[in-house]
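Structures follow.
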Structure P
Amino acid sequence: MKTLVLLGICKVVQELEKKQLKDIDVSTLDSYYTAVRDAKNMKVNVQWLHDRVAKGMVDERNRRLENIDNRKKEMSMRKVEVERLMSEIEGIEDQLAREVIMVDQLNRKINALTSEF
């Protein structure tokens with residue numbers, strides 16, 4: 001059993017050597033954490049690896065929190081833009097309504113003038 005745990009730890013270390021922690025997704029970090037926890041339960045000294053995996057999880061969380069903040073800011077800015085555009089549309093609709101009324105009035109006057117002759 002201990003051999004399997006040590007193989008798991010070796011795999012984690014090898015993969016961490018190939019990749020940056022920031023490039024590892026959450027599910028992979030979770031499997032690393034499980035391997036480290038299993039090794040700790042078998043009384044293998046893997047605190048150094050535990051710390052590294054935990055740091056990766058914290059970094060991933062912080063990156064995602066930053067991404068959430070950026071998306072919220074972007075959404076807020078876009079909402080302001082939508083409100084501005086809606087206001088412009090209302091103004092154009094009002095202007096269009098006034099133009100339609102003016103055309104109707106002009107049509108009535110034209111009809112009145114032409115019916116007189």
Structure Q
Amino acid sequence: MVDLRRLVTVSAGRDVAAAGHQWDFPVTVTFTCTVVDPAAVVHARHTDAVRDVHRFLAQDLGALPDGVYAPGEEQGLRQAVTTWLEARATDYWIAGMDVIFAGVDVGPAYMQEA
């Protein structure tokens with residue numbers, strides 16, 4: 001079954017360690033996805049990108065740098081992640097789908113649990 005809704009929101013997140021590694025920033029990246037060629041999606045159903053769109057779009061989050069931004073520097077981290085993902089936009093090609101990088105949300109740093 002192919003989801004034919006337009007502009008379906010797909011979000012992925014991870015915590016990024018703040019400088020000093022005692023605090024974490026919650027980072028959420030959002031994409032919008034629209035099927036433009038259902039037949040292509042069906043033919044590509046065995047690829048990782050089509051089989052698990054969420055996981056495919058989240059795979060790069062593991063490469064986000066830890067320990068660079070101090071608590072209170074959410075805007076700097078947001079801009080760095082946005083710039084990095086915008087440069088990678090063509091890497092998010094999925095057969096039969098239009099995938100658009102929609103944005104990054106970085107929450108305030110919080111103390112890690114022991």
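What follows draws every value from the coordinates through simple rules; no lab data is involved. No experiment lies behind these values; they were computed from the predicted model shown. Cβ atoms are built from the backbone, for glycine too; each structure is taken alone.
Structure notes:
- For P(r) over Cα pairs in 10 Å bins from 0, in percent computed as 14, 41, 26, 14, 4, the structure of P, Q it came from: Q
- Structure from which 7.1 was derived, distance in nm of label points 7 Å out along Cα→Cβ at positions 52 and 100, options P, Q: P
- Which of P, Q yields -32000 [helix-only ellipticity at 222 nm (-39500 (n - 2.57) for each DSSP H run of 4 or more, over all residues; to 500), calculated]: P
- Origin of the value 73, 15, 12, where Cα extents along the principal axes in Å, for residues 28-91 alone was derived from one of P, Q: P
- Largest in relative contact order in percent (Cα under 8 Å, 6 or more apart) among the labelled structures P, Q is structure Q.
- Ranking P, Q by distance in nm of label points 7 Å out along Cα→Cβ at positions 36 and 84, the structure that comes out highest: P
- Of the structures P, Q, the one that 2.9 was derived from, the read-out being distance in nm of label points 7 Å out along Cα→Cβ at positions 60 and 76: P
- Structure from which 14.5 was derived, mean count of other Cβ atoms within 10 Å over residues 4-11, options P, Q: P
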